[in-house]
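Listed after this line are the structures, all set down as structure tokens.
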Structure I
């Protein structure tokens with residue numbers, strides 16, 4: 001079963017490969033788009049310094065503070081300094097056990113379940129997909145840190161609100177930093193594998209961006225997944241969050257309908273948050289690998305299709321698997 005925490009919904013992460021849209025990367029909510037979170041380290045302040053936290057690392061925590069807190073900007077205090085050597089910076093990936101509180105009422109909005117079932121939140125230090133206050137809290141973190149951040153609504157849910165947080169209300173994040181991936185590779189580095197007959201061919205630019213050529217033949221009616229490069233990194237497990245670079249084209253026309261290349265160093269999403277054929281192309285693969293997936297409608301967007309993709313379109317993805325974090329614990 002998937003270990004993806006409910007917080008993915010709370011923080012506004014939308015995975016357009018599962019929704020009505022052509023973008024395959026997480027897209028920011030209006031709240032997340034209000035400011036750029038991945039800059040300099042966020043400083044502590046008189047409000048964040050007043051929040052006391054008790055509980056073991058990665059386990060459910062309790063806070064004590066003089067609620068209500070009314071921050072005008074995000075404040076970030078490191079309560080416990082970790083021993084990790086790699087400090088998160090722009091485009092790093094940070095895995096955390098996180099608890100979210102309403103800063104007005106001091107009530108728990110989202111408890112951590114990392115200690116009980118391994119559920120963690122894996123987030124990129126960039127300007128897409130997550131609440132700015134959350135990214136500000138994780139930026140500059142090292143493994144083992146315990147961090148508390150107090151964020152105004154403008155760095156949280158703005159005037160949208162969320163479950164347990166009304167429109168305009170501030171929040172408190174408590175995060176225990178499990179892993180910091182300081183630098184993510186930009187392309188697959190695995191060993192080339194023999195091409196499978198009948199599948200589209202792939203030519204790579206110097207930076208690794210793929211050009212996909214569709215054969216002059218009818219699209220296969222079943223799901224086809226083939227490894228183009230075999231990496232020797234960690235195995236992608238169901239429920240993990242995977243950093244990938246990808247391009248998607250339509251079999252019928254060869255036209256690109258979505259690509260992460262030239263848009264961001266990587267796209268990050270949980271294996272369960274994308275169309276079924278994409279999930280099957282990821283799970284069981286190893287980091288450093290490149291795969292090609294030919295996805296008929298039943299494993300893609302179905303008969304309804306989505307923007308720019310009809311209910312009869314077969315999709316072709318070339319996916320570089322750059323990193324994997326989180327997911328079920330061994």
Structure II
């Protein structure tokens with residue numbers, strides 16, 4: 001059984017998980033040597049940790065919109081080499097994007113099940129190219145804060161987490177460690193979502209999401225993420241909800257391309273390969289459609305053109321993926 005802490009050490013990060021950590025974030029940062037930093041957050045997230053801005057040298061509000069634009073808007077205001085990102089995946093990715101072009105490191109305090117605190121996957125500020133991805137070196141994960149979203153939104157972000165584990169099962173970089181992380185994480189996510197909301201094990205759900213994030217950080221992305229990321233960028237749909245709409249269909253598409261891996265995933269979440277679409281829809285809170293979360297039909301064609309051009313589609317996804325394959329998935333999701 002792989003040791004997640006050893007995997008984190010190898011990746012250059014330290015992950016702390018415990019209830020109450022958001023309230024104790026200032027003290028935890030100090031204990032980890034983060035005595036001087038600038039804070040990136042949102043008004044809503046800061047309300048849950050009001051002492052953090054007092055400890056920061058300055059606080060920067062991350063504007064709504066795509067990460068490249070949000071990062072570019074505050075890039076020149078940043079003076080510290082240490083950035084603390086408090087919020088969801090967009091806030092954390094913005095801090096990573098800035099650190100990638102300015103240098104320095106990021107501490108992430110997530111408020112959702114996003115994989116952003118774990119991975120070096122992110123876009124760069126508008127006008128900047130070629131910089132390497134940045135992985136947060138410190139993660140303070142409070143299960144209560146991370147799972148506090150209303151049930152429909154929580155289940156959408158949980159499908160985002162499940163997608164990290166699912167897509168990483170069959171890439172060329174996948175190994176026994178990444179597959180263990182993925183399947184164990186998927187099992188924890190599914191088991192937690194099967195519990196009644198008022199009785200849910202927040203720590204297990206958080207740990208499941210973190211394991212799936214470690215898996216995708218190690219093994220990389222394939223068809224689902226190519227289609228999901230491209231849809232979000234071109235259609236302007238919300239990230240988690242887009243992933244929740246696509247995941248049942250992308251995993252159904254992968255049944256014939258990676259039958260062994262999809263069978264293992266199906267078993268981990270409590271079904272068989274033939275039932276994987278319905279099971280993921282159940283875990284996600286019911287069927288979701290792109291048309292219901294803001295996608296215009298006109299954007300689907302542009303999404304297809306951009307998705308088929310991405311190298312991850314051919315290099316990381318088993319089997320040849322045609323434009324028609326992607327069109328079939330998008331049409332079913334719309």
Structure III
């Protein structure tokens with residue numbers, strides 16, 4: 001007997017939905033979906049209605065497919081009835097449950113392998129995100145996302161998967177029908193305001209104006225709701241570019257070559273003015289501090305807005321600090 005029940009489980013809702021769509025594509029043709037598919041939200045689904053649909057004879061298709069999305073609550077409150085259904089599922093119905101988690105210790109979980117399949121969805125690790133976004137862009141929009149653009153997107157937008165998918169969706173619209181999303185698209189749509197905001201904060205830090213630096217930082221959070229998740233990446237992107245530019249300049253590379261290689265198009269004069277005001281070791285300290293903050297945020301030891309503000313105050317030389325980003 002072919003699989004009659006599928007459970008797709010994972011914390012990343014967007015990935016679960018993609019896998020569910022792939023499954024449906026294999027179960028039903030587009031023409032069959034009109035009469036053979038029912039999709040319901042788990043919060044609204046009633047077990048009696050779901051089972052009635054599964055047991056109803058299919059019309060103009062070989063099977064009826066019922067998808068219960070976000071089915072954690074549905075499974076919890078209907079567990080006893082579902083256990084009986086798992087023992088004897090409909091021969092012409094396919095039940096698909098999408099869930100955030102699936103407890104392997106339950107009776108349902110132990111019955112599932114006999115009548116169906118569990119598909120576990122794991123969120124991609126940090127280093128896997130660019131490749132995942134490239135795949136998501138192609139499969140969802142039939143558009144290519146360049147590898148360097150994908151890496152920059154992760155750096156600027158953070159690691160929250162739904163947020164990254166949302167950014168990709170916006171980039172596709174922004175690219176206006178182009179078949180390749182490139183670095184310049186990411187910089188123009190996503191990076192411009194965030195990188196510029198970081199630039200302005202660092203400008204105030206270098207000048208030793210702690211009050212102005214903090215005010216500009218807070219403006220970033222007020223103007224961009226997602227800044228809490230992206231602010232570390234925005235600062236890291238700009239400071240890393242400062243570090244690379246400073247290193248190139250100290251090796252004798254002229255400013256025009258540096259600007260071209262590092263794609264510094266706007267505010268070139270102010271960018272190189274920033275570099276003249278700080279040393280390479282000072283920029284290195286800033287990068288190290290940002291790496292520590294990134295780790296602390298990801299491990300739940302701090303929150304990005306608090307940690308970044310403390311760093312800005314410290315590097316601006318506010319109060320009795322021992323470490324400053326100001327020029328000696």
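Consider the structures I, II, III: one of them gives 6, 26, 32, 20, 11, 3, 0 for P(r) over Cα pairs in 10 Å bins from 0, in percent as calculated from the coordinates. Say which. Here the read-out was taken from I. Upon calculation of helix-only ellipticity at 222 nm (-39500 (n - 2.57) for each DSSP H run of 4 or more, over all residues; to 500) from the atomic coordinates, which of the structures I, II, III produces -18000? Only structure III yields this read-out. A value of 31, 57, 12 for P(r) over Cα pairs in 10 Å bins from 0, in percent, for residues 84-139 alone, calculated from one of I, II, III, originates in structure II.
Only the coordinates and a few stated rules stand behind these numbers; no lab work does. Keep in mind that this is a model prediction, so the values were computed, not measured.
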